Structure I
Amino acid sequence: MRLATIRSTQGTFAARVESDTTAVKIDGYANVGDLLQEDNWRQVAEKAAGEEVTFEQTDLEAVVPAPKKIVCVGLNYANHIKEMGRDLPTHPTLFVKYPDALTGPFDDVLVPEYANAELDWEGELAVVIGKRARRVKEADAADYIAGYAVMNDYTMRDYQYRTLQWHQGKSFEKSAGFGPWLTTPDSFEFGGELATYLGDEKMQTTPTDDLVFNPAQLVEYISHIYPLDAGDVIVTGTPGGVGHARNPKRYIGDGDVVKVEIDGLGYVANKTVFE
């Protein structure tokens, strides 16, 4: 099952996606995040028999527009860790992104003039939590995962490396395309390709099961620090091939489209617009 947050002239609404352009409205819910607050959200979505709608890509909003928490994992693919000159970690590296950083999966990303000098791409798999998770064991973690989506994590490298804390380069306003929809675990199989494109050129590629810390391990680790709530998002890290690690370094330019595609989840594509 696939669930999306769709824009309309009356606002947004949650919907069950039937095809890449059609969906069934889930009455009573403004977005997928609101739907996930219901204990029986899956049954509500499966039985929804609301209005059938046709949508364009640009009608899609960030699938969960305002999660309470977005927890990002750095250095979680071995090939990316090695290209950045680091050792494999024994514990996940965590930092936070605020909901203000999210934008629609096909929206333009507007980059202010003072932050466009070292703009990098990072394609990532996102995990969406389906119910409150507190001190969850890895073996039980699957019960707490509502599904998966794609994250296009624009990174301002000059801001990121101003200090030892990465957050400031990772949470610029409306810089992370998120979607195109949530795919429930029964409809997604790990092991397919995660690929990031700059225009038509493939810049990153990795199988999705090549994570150092998989989603279940991340749910266990994070939920022992603080609870995860329904609708919260874990962004699991990016593979090798980022522009900052290349020789010579390469960055995103004005007008460039960054596309992130994950087998089984679809893709997001954001055009970069320098303000």
Structure II
Amino acid sequence: MDLNTITDVRLARSRADLVALCTTVVPLAGGSALFGEPQNHLEGFVDLMTLEWPALTVTPDGLDIAATCTIAELSRFPAQPGWLAHPAFFQCCTALFGSFKVWNVATVGGNLCASLPAGPMTSLTAALDGEVLIWSPDGSERRMPVTSFITGNTTNILTPGEVLRSIHLPLRALEARVGYRKIALSPLGRSGAVLLGRLERSGAFVLTVTAATVKPVQLSYDALPDADTLRADVERLDEWFTDAHGAADWRRAVSCVLADEIREELA
């Protein structure tokens, strides 16, 4: 939709150009979330795409994903030797409720910053123990897990002037076996629940629940749990919510079923 209150769009060429950010001037990347609903409080944008950050960088420690990396770029990223979790990239990209046009403009960072419960990039990066890098206005930076970055339904820890720079996925998680499950009330509807289970080489198991909860929730075990233990732990979660895409009790029930399917797959 048109944002008629925007009077200025600045093209960022360096970090120094980000000083213009404030409560009424915000970062712009793909814009699929910003232009999806009225933003009457905004007066300007600072375009991050002109910073030309490398979209995806393989490092000895894992993978760095620029906040400006598009969903399309991530979906096409080739498998790396030993990265058993790689199929989850495309699986989570296909959980995005949008056409190919959206895929080509929507960004990984934008999806995280929108902080919707059903954000598929939240599902992927949280499940793989992603860590965000945040640039602060004073020139400092801070890092934190994706599970701490998202605080609730459409809320996160960013303050005015801060920018999500990148997301790091550790090699340990990328080398793990991953099981993925998604359910929605309609074939093209927003996800009602997205669960990913990760079984590491050490035998440790981590289940990440998203879309069904207001923020990503993880259950961690030293070894693959039995069916009864996993079900009881999923049922005890209290972040379930109700909206047009599913009732809280339905989300809890289907999450228990999907969690057990993942457990059996990875076993």
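Tell me which of I, II gives 1.7 when you compute distance in nm of label points 7 Å out along Cα→Cβ at positions 34 and 106. Of the options listed, only II reproduces it. Using relative contact order in percent (Cα under 8 Å, 6 or more apart) as the calculated read-out, with 16 as its value, let me know the right label among I, II. Checking each candidate, the match is II. If helix-only ellipticity at 222 nm (-39500 (n - 2.57) for each DSSP H run of 4 or more, over all residues; to 500) computes to -2500, which of I, II did it come from? Computing helix-only ellipticity at 222 nm (-39500 (n - 2.57) for each DSSP H run of 4 or more, over all residues; to 500) on every structure in I, II gives -2500 only for I. Taking FRET efficiency 1/(1 + (r/R0)^6) of positions 10 and 202 (r between Cβ atoms, R0 = 35 Å, to 0.05) as the criterion, the largest value within structures I, II is that of I. Here log10 I(q)/I(0) by the Debye sum over Cα atoms at q = 0.21, 0.26, 0.29, 0.31 Å⁻¹, for residues 154-209 alone has been calculated and equals -0.92, -0.97, -1.06, -1.14, so which of I, II was it run on? Of the structures listed, the value fits II.
The numbers here are math on the coordinates, done by the rules we state, and not lab data. Fair warning: this is a prediction, and the values are worked out from it, not measured in the lab. Cβ atoms are built from the backbone, for glycine too; each structure is taken alone.
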